[in-house]
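J.: Listed next: structures, encoded as structure tokens.
Derivation of every value follows stated rules applied to the coordinates shown; laboratory data play no part. Bear in mind the structure is a predicted one, so any value in this text is a computation, not a measurement. Cβ atoms are built from the backbone, for glycine too; each structure is taken alone.
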Structure I
Amino acid sequence: MKDVQLVVGRIGRAHGIRGEVTVEVRTDEPELRLGPGAVLATDPADRGPLTIASGRVHSGRLLLRFTGVDDRNAAEALRNTLLVADVDPDERPEDPEEFYDHQLIDLDVVLTDGTPVGRITEISHLPSQDLFIVERPDGSEVMIPFVEEIVTGIDLDEQRAVIDPPPGLIDTERAEIASTREDGA
């Protein structure tokens with residue numbers, strides 16, 4: 001099976017004069033994905049691949065230096081580049097309560113009683129929380145906060161996410177109408 005590409009970071013501004021850059025980390029496993037020797041693809045693709053020569057934390061920010069990027073000008077030229085890691089699609093995070101985006105995309109979303117809500121089409125990573133972007137059977141979208149109180153279960157084998165939304169988060173009447181249309185009623 002072909003590897004899945006995950007965005008694991010975004011390069012920020014240059015730091016110092018020796019080619020270091022700040023990196024906005026976008027992975028829960030930075031020690032695995034952003035360690036020395038890691039080779040990362042880039043977006044835009046013409047800026048990579050990049051090999052991590054060294055890394056350190058300074059004032060709460062991750063600083064990386066890449067092989068061949070030896071001065072501030074070269075580092076600044078990488079600003080806003082996305083760092084992309086190839087991951088085996090069968091690989092799972094160490095924590096059983098964590099998931100990669102590619103594992104969640106296309107999961108069916110159902111209420112706790114089994115009523116279909118839609119299908120996850122995107123994961124939006126916001127500063128305060130992640131959101132499932134769910135496409136309803138009628139083509140509309142609903143945003144579901146990916147928090148334990150609402151997303152009560154993820155079953156990768158069954159390819160579904162079970163939610164228990166608070167009143168008003170989703171229009172359950174539309175979900176029930178869509179469900180009866182699918183059943184032929």
Structure II
Amino acid sequence: METSYYLSKVIDELSYSINQISDAEAESLVNMMTTSSKVFVAGAGRSGLIAKSFAMRMMHMGINSYVIGETVTPNVEQNDLLIISSGSGETKSLVSMAEKAKSLEAKLAIVTILPESTIGKLADITVKLPGSPKDKETSQYMTIQPMASLFEQTLLVFYDALILRYMEKNSLYSDSMFSRHANLE
């Protein structure tokens with residue numbers, strides 16, 4: 001088969017996937033972003049890379065956003081928010097971060113396949129994204145893609161949609177965001 005066939009299938013899967021996301025959960029997360037002093041993101045593997053891109057867009061909008069593990073990341077405090085991106089919600093390093101954030105009285109959100117996971121149970125807000133092979137027991141949707149690709153793609157599109165919603169709520173426009181774009185490239 002040709003690559004265009006697979007591209008079409010991936011788009012079909014993404015269309016299905018994004019229609020499964022709760023607007024109420026997403027709106028809660030946008031509202032929490034708005035009321036937090038600083039927003040931190042964390043994730044492992046490809047989910048972590050997507051979380052980094054989300055932090056970059058938040059920075060472009062003027063949000064004090066940081067990636068856990070970077071050398072310039074400040075301390076987490078009481079009115080801060082940690083958003084964890086984790087399909088399983090069970091990655092040990094992320095569970096440890098979630099527990100530490102809660103002990104510091106920070107707000108915790110997770111974007112996950114499994115809201116009933118360890119991190120999901122700790123979180124103030126959970127946003128459930130549709131499944132992948134990680135939730136064979138609860139999902140009846142079968143993706144043609146390997147591993148957690150559908151989750152990760154949906155995560156990227158979801159975060160971009162959150163950015164658009166935040167922009168709408170705060171009367172921000174793309175033109176004004178360029179003033180914060182890196183200029184030593």
Structure III
Amino acid sequence: MNKDNCFQLGYVAKVHGLHGEVSIVLDVDYPEDYEDLKQVFLEQKSRLVPFFIEHFVLSHNNKVLAKFEDFDSVDEASKLVGSALYLPAKELQELEEGQYYYHELIGFEVLDENLGSIGNVKVIYDLETQDLLGVDHKGKEVLIPIQDQIILKVDKAEKKVYCLLPTGLLDIYLED
């Protein structure tokens with residue numbers, strides 16, 4: 001499986017208990033859509049490796065208690081901590097018109113109503129308090145909040161993000 005054909009579902013946060021279980025944090029809006037998973041891909045040494053699931057129990061705050069086949073001890077499970085979980089992109093839920101997945105925005109051009117082209121989206125920061133677009137602007141990274149009053153429209157066909165940046169936002173990043 002190739003990472004380009006997948007999306008990151010979450011990551012293994014820590015070992016849970018003594019019998020090879022792990023705690024997983026899901027990076028999705030609707031974790032209940034994934035509670036019947038039988039298999040995921042874990043990133044191991046820059047490759048995606050299939051792992052078969054014995055159990056996958058949702059708890060709260062996008063956390064899951066999981067056990068993978070053939071991982072029966074703390075030592076075995078601890079090797080998985082920090083690994084990213086992936087699923088094939090074809091398993092993503094269909095979105096309604098005007099909706100988008102954050103990972104789809106990588107590479108899109110960001111255009112401000114007043115300033116024109118800002119640059120291309122290089123990374124998405126999915127933080128606890130706020131989600132941000134990491135945009136390359138004149139060789140510097142500019143962080144743009146993903147908020148309805150700033151991101152006005154996303155045109156997936158044209159690969160463009162239309163926004164109205166708060167006054168002075170770019171100036172903060174361009175000062176030395």
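J.: Rg and Dmax of the Cα atoms in Å computed as 18.9, 58: which structure among I, II, III?
T.: Checking each candidate, the match is III.
J.: In terms of distance in nm of label points 7 Å out along Cα→Cβ at positions 45 and 157, which of structures I, II, III is highest?
T.: Largest value of distance in nm of label points 7 Å out along Cα→Cβ at positions 45 and 157: III.
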